Structure P
């Protein structure tokens, strides 16, 4: 029996595996880079081992150091999580050669499926070699890894060589393998996958479908189970092909087979030989703990012939520190507050906790090597077609007060809801995200709420991977609620000043006080009775004001706004507002044509031959930044002459740092 597990990973998945291990009575060991020394997964483990590395991003790719850490800490098993070394056959062999239990599939199965090119060859699918205009559009894809890294859509044949080089560089940085391949790109299909679980005695379960069609840059944003609206005969085909793929390579453990569904046909994409990020939706629908089952199978347990019965619908939203309105740029910095209310009982009772410590359906301890496990909890009722309250689950690697580093994936948390029906699950998830307290860097929380409430998402027949291409502008557009939040923020700040410095009313008519948050200007003045009158925007009447809570009446409707301030940033309900100074510091003004770093990161390369004096055209790639394991292209804002270039490969930059200046043709004419 396994007594101690080292998780060769970080963040949310490490915390997730630790949670199950605690339920099973298994000790836990964390590994960490210098950037993660104070991370939540380190604090939650029973023991932790520092991994030295040249850069934080590469630290978790040192399999030799991970094995050495497991032996030093007395662990007898290693769980790889997802990403990093999770699909590295050499690492799996090194773990087993060291006498440790590998909680994953056999190295041979990883080798056969972890490389997407070899997996396709195994299943008789050939990648494109000689690409012609007739093949466009095509997709450049990393042979190893996932998460959208090393992927590029190519619609112009002339751009193919550059995109191949960019994808290869990104894949090498993220996975230690720069191999890429080209395949046809299917426009606006649905990304559907099947969760498989296999034991060492030949039994393979197909634990339902998941729909992961809502993606940005090929990285999943919202996932659900089961995939809605699929014909039964197509579901049967997906199950059969997935089970066949697992059996073809002697698979053992949890894995996922991914397809692109278009025009009623399923196109094989890849098999992920690991636990997926989105595994919680399958757990909620089937009432199982997949990590517990991974442990059981690694110990030699035999699965029953038939999987448990599914019930209800589950949906998951990935909360990212990123700004969808500015090209999905990742964010970093201090996470002041992370709190999400969780429904826990009848009557709508709620409680709040900063991060999830255990699954809603904890794993069953009744797992025995050589015998049938009991993966479905008898005391974990599933929602039926009628009755039952939605349940909320939070999986995260962060707690209030933690810092979000620049070196890793930008995901803060996964928020999951299970309910009797899809409509109920969607409604509850949107409501929970809207009420969440997420105070820190910019996140995609507003986009998630708007996506869940969009007609194209609520109608499963209109789901496809082109959702954000069609709707992103509308989904990220500011709305009236933000303007009223700005009023609440301004009045709360004024009330706070009143408390610190005394009343602000004078027996002489004074000018309006003005506070600006981004694009929202608020004008107000104090009244004789100690209140305030709002003059802009019109139609807003303050009912009550304290420094942390404001009640406003807008067009006869009274609403409460919770206000929290951290430095120059104010959080009002789901809105994040930044104070704009009335008299900006001239030193902070930038020249027209300045290219500023949109995020903290590292300059990985500069366009060949680029130097001051060079002519550039609008949209031309000038340099590439690496942040949170992805490359971000910085392009010329307009056609003109490059006059300043401060970027050089290897340079670390903070957000807002000046990278280059392009003097536009119009500026040159004026000069």
Structure Q
């Protein structure tokens, strides 16, 4: 018989709806039940494409005996971390503070007042590798609750007090954006952590450093630093040639388990692919790299093809695991190949060529003689033959059991996808990609946004979830809307961005101007989360700074500019010391230091001169440049940057401004190219 999760919309929660565990969703009702029964709460947090979440579910939550014990002695609560990032953030902070590490599945034991007192992640069904079993953990916690209640209460109270006392200790000097010296210090710190042999930063596991790459590209564009560009180029090439990139279908896996980008953790997330699509498009814009162009387009096509939903948005993720053909769910089964499988699809000669091209060996590079496809060397002499082999392998792979898809639409991640697809469509003259960005933006306005500018965090099947948006939702969607306006010339997206950013200023900003991840009128947790550092995606704090900065440039709003500069103060404090964890903030700081440049293009929509100036402006590499395009003399209420911009000699014209000073307008695309840093 299904449990209470059967009524939820989250695919992750629905995966547990038939567990014998009597799960509750996160709710006041669950904690009221814990108070009524005088029992502790077991909080289990995960997400649908989490491999070890599935393992623990199969081993423990689907086990009748474990479930019976759990139901008798605890009130079990299941949370989708992607749907409730606020709940996840608060308790993950507690887990990391107590254990020095974190991860998912996250297992936390709480009092009926939601105060944590014992922590962990994955627990096996039997003791192994020095880890206690899940049943041992349950029995130990139950005994402590029954026999040492005062001790449990003291521990819980101490943890809550410690979490509540934490705050961002920033100096008075760190209320202004970073200067030239701060950004140079951040670059030097990155250089020290750079893996010169394999690209990227640090060792294994190695994650795509999307936000840091954006900083490096912007820093190069502003300063001409060849070192910054080389780190970005080498890292992007290594990733694109590695197993972390899907050499057949496009798109990136979550991370590499090794430092060489060879063996991925195979789940594919929307946020990774949106961010990396944009990075590779910007790399092409800076260098003209054919590899960057191919990867940007293939990643965009992957998002539309594999993650696009019927309603126009983009699904969250594809699982790492799939059926290996024997009924077993195995990580990477959909993506890995043996030489024998190549021969079955391609025949002997083409299989031999493909094995050399993709690095498939008899002993295998992955597990049990299978290999993850890479591009270790040059392509085949005949490009048409390479493409034929790739398409035949892709068609054969389509016949395999597919990984599961988490089809909830997460607001923030769709904002990232809108920005990436809008720009990629514009750069490579792919109007279908821009149209996909418009469809997603329309869905967010229709389904996720109410009339007051408040957002829901998720939707599924066109119905908004019962969850409030967090800071990253408002910031990333505003960023996406502003990018969409720059590409399409539709000023309404600037208006929508302003509505969202006004909510940020009103409900997510503290008295001292610091930003919080949750609104002031949101659900009260044991601590109001506040984290300016990037994780898998830009922090809400840095993303808000970027969107506020761009909106101020579009509209001339001093209020939004001041808020952006205050938010960037944390980058001044953290950037030189921990640049890998505040890459998006550094990228935004590059834009602030550059101006950002404001480009207004005016001209009739059907005039080729307008289109050429508009394209030149979009392809400029000036960090964070803001672009607006519109008819001459049109009402500029939506985009004040276009106000009072006449034609020049009856011809379409471009106006470039910076630091409240405007250059003379030009009708010459070559002159504009020089002003916006367009690659020669």
Structure R
């Protein structure tokens, strides 16, 4: 019997040893827990005795214990690795969002949850809002905001303590709201764990891990999520400090740059002030200032006076007065850009003296803008000085003009020598023949009209000023009528109101100027009487009216002015157009009676009158022109030499 027992014991030992090897293999492979029950089951089915089964079961229990210990070590190793990785991310922090997304992703992975997310507190709104999510599929959930004390997260944010719920929807420990419950329901969450994000004693947000099924969160899960939350809080606070440091550096650099720019602006302003002051003290004018500033500002400069006349232009094409820009600059007290041009009003207190336009500079730095505005002040001083000088000069010119135009009287004698010397000092040569022009317009525009007249007189080396209620010009001109017409047109356009100009002259000597002035006044009165307001003329331009009111009527000049083209045509071609025209008017503008008087065919009369119309213009037979023609015909007849019978027509010469 002994051999049998030994064989049995040997088989039993082999079965037990096989079961133990299987358990060791399962531990080595990290097999699932349910696989560890297989060796014991095989031992029982293999006929193992009670002792063997007890041995295998004990070995299985020990193996399962070892497996749990290994699982805990592996999980702890993974947690530590995740924490180390997170610390490494923080050490190389460049993008806060990337670090927070990594923390939330690791929380979801380590706790094995469906969703992980992070909210931050909003001190201004007094709530906490969703910042980062991982695993979320609901847009409404990703945009949730929780009031302090509302829901699980609001309670964590308010109390700075972790909270867990195995089934949040059915958990009445928390204050449910329709908004939070709707978001949680849309995301499908049940088990939720939330831990506070703390910086020192201050809670800045909440880190969550959540499942879409009911789940109890063990203490080690709470501890792990809290560790990750601490790292997240460090990341957020570090990013805040980094942002504040960067902002401080930017502000410091900006302050340094501002100080440097201010120092440069002060230096440039001082240098510019010295240069402009020296320029003015050396007698520089507006053009000199414009040239200097145009070079400094690297652009073109145009200066206008208050009436829009150009005073100076440097490095720029001509431009009109920038009225819109002047109004804006005047109201704001600063230079303003208008359509690519910088405009600065030139002011003396509230009075507008003119404007400066800077071209070629779309943008101006603060320094250049202040320099441009300083130019306005310097220009204002120069214009005021210029105006004072001009007023003094105009007063002297006006006094001389009054002396020249006022006739001698018993109590007043003329001193031609003194007048000549005074005129020469003003740049006026009385030895030249001078004409007189008298201007009359709207009384409200009299100052501007006087200024324009003075400017025109200076350009012509003459005199201008008020005299006996009108504005008078005394200028060296041989054709006063032409000058009067152009002056009336120019001033009327500049002032926006009609200006009437009567003229006379020229006078060959200063003593004749009072009479010439009187004739110019009569011409001006005649223009108004004839309804020619806003026009300019000399007496010869007024036709027979000029002959009637003139002191020395030029009959021949008048006849030639009215009939000259017809008289010249007859003289050159031997025709009888003048005689035909006289017969036509003598017989009441009747073609039939004129042809009888001339003993020619009526068609010939028509042809001659058609030629006359082409010579004199299409309006030759209107009543006013016809009156002029008939008077000129009579004067022309009277001027012919010899006792000729003017009633007998000459021998017909045929059609003209």
**Fill in**
Rg and Dmax of the Cα atoms in Å, for residues 232-535 alone, calculated, reads 24.4, 87; among P, Q, R the input was structure P
**Prompt:** A value of -14500 was computed for helix-only ellipticity at 222 nm (-39500 (n - 2.57) for each DSSP H run of 4 or more, over all residues; to 500); which of P, Q, R is the source structure?
**Reply:** Q
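When distance in nm of label points 7 Å out along Cα→Cβ at positions 64 and 576 is compared over structures P, Q, R, which one is greatest?
Evaluating distance in nm of label points 7 Å out along Cα→Cβ at positions 64 and 576 on every structure, the highest lands on R.
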**Message:** Given a value of 7.0 for distance in nm of label points 7 Å out along Cα→Cβ at positions 200 and 496, calculated from one of P, Q, R, which structure does it belong to?
**Reply:** R
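Readers should treat all values here as calculations from the given coordinates under stated rules, not as data from a laboratory. Keep in mind the model is a prediction, meaning the values are calculated, not measured. Cβ atoms are built from the backbone, for glycine too; each structure is taken alone.
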